[in-house]
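Next up: some structures, all given as structure tokens.
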Structure I
Amino acid sequence: MFIAGVILTHAVFYFDRITKKKKFYLFLSATILQVLDNINLVHQSIIEIGRDELKTMDVSKREEYLDKESKKLSIFMELYVLLFIKSVPLEGRRYIKYKTWPEAKALIQKLRGFINDEQSKG
């Protein structure tokens, strides 16, 4: 009877530890999404400031420059995603449901939709 109690106690603590790990890694994944969103917002605002500053340039050169900057931004965001994913321990990476910037961006937009729905209901 004593051994059964010990085994049951170990099982309960094991499943509790597994649940806490999963919650932690899901929270970490959501936090990484928020950080990526903020980084993207800062870079987008810099491009917008550049758009305002370049009004004196020729239209085609300005559009070419802004297109080049947008491509750089997407490359940087892809690198940020890879760096953040690599910073998570191997056991936690399986809880991260995005591997590229477009996937992360889609999840960010989905999260914004949930947040906006909750705010409009409240």
Structure II
Amino acid sequence: LRMILEYHGIEINERNLRDKCHTTELGTYADDIISCLEHYGFRVRLLELDLMELRRYIKEDIFPVLYINLYPLYGKHSNHAVIVEGVDERKVLFLDPLRGITELESDLFSKCWNSAGNLGIIIERNS
């Protein structure tokens, strides 16, 4: 989330952001992310998306926060938020708060994303 805010010229330290978003050791809930971003003047929508829509947003310089289930990767059921930077037929490139820049084959990424409900948070700056 801090990376998205910085991309839009808003600087906030990690501790203050965690407080604003009510982040716990388990992570941050989507509703809290949305409230925090709206506080900073963003228009935010939680949507069910597909890969084609995802590509369209990225072409418009809108980098969605997606929820993925880690089970297909690590055998552990846990939803996890990532920021998608690029999508093509073979791979998905995303920023993972735990692992940094990560690239997965599209099929494997789709399994992770599908098992978390294909949810995405679309973040746009209000004019």
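Please treat every number below as a calculation from the coordinates, not as lab data. Just so we're clear, the structure is a prediction, and the values are computed from it rather than from any experiment. Cβ atoms are built from the backbone, for glycine too; each structure is taken alone.
Which structure, out of I, II, was distance in nm of label points 7 Å out along Cα→Cβ at positions 23 and 39 calculated from, if the result is 2.8?
I
Using the calculated result -9500 for helix-only ellipticity at 222 nm (-39500 (n - 2.57) for each DSSP H run of 4 or more, over all residues; to 500), pick out the matching structure from I, II.
For helix-only ellipticity at 222 nm (-39500 (n - 2.57) for each DSSP H run of 4 or more, over all residues; to 500), the value -9500 is produced by structure II.
With distance in nm of label points 7 Å out along Cα→Cβ at positions 15 and 111 coming out at 4.2, pick the structure among I, II it was computed from.
Of the options listed, only II reproduces it.
Tell me which of I, II gives 1.1 when you compute distance in nm of label points 7 Å out along Cα→Cβ at positions 31 and 95.
I
Comparing I, II, where is relative contact order in percent (Cα under 8 Å, 6 or more apart) highest?
Going through I, II one by one, relative contact order in percent (Cα under 8 Å, 6 or more apart) peaks for structure I.
Tell me which structure, out of I, II, gives 2, 9, 14, 14, 13, 11, 11, 8, 6, 4, 3, 2, 1, 1, 1, 1, 0, 0 once P(r) over Cα pairs in 5 Å bins from 0, in percent is calculated.
I
Computing volume of the Cα convex hull per residue in Å³, for residues 7-78 alone gives 128 for which of I, II?
Structure II accounts for this read-out.
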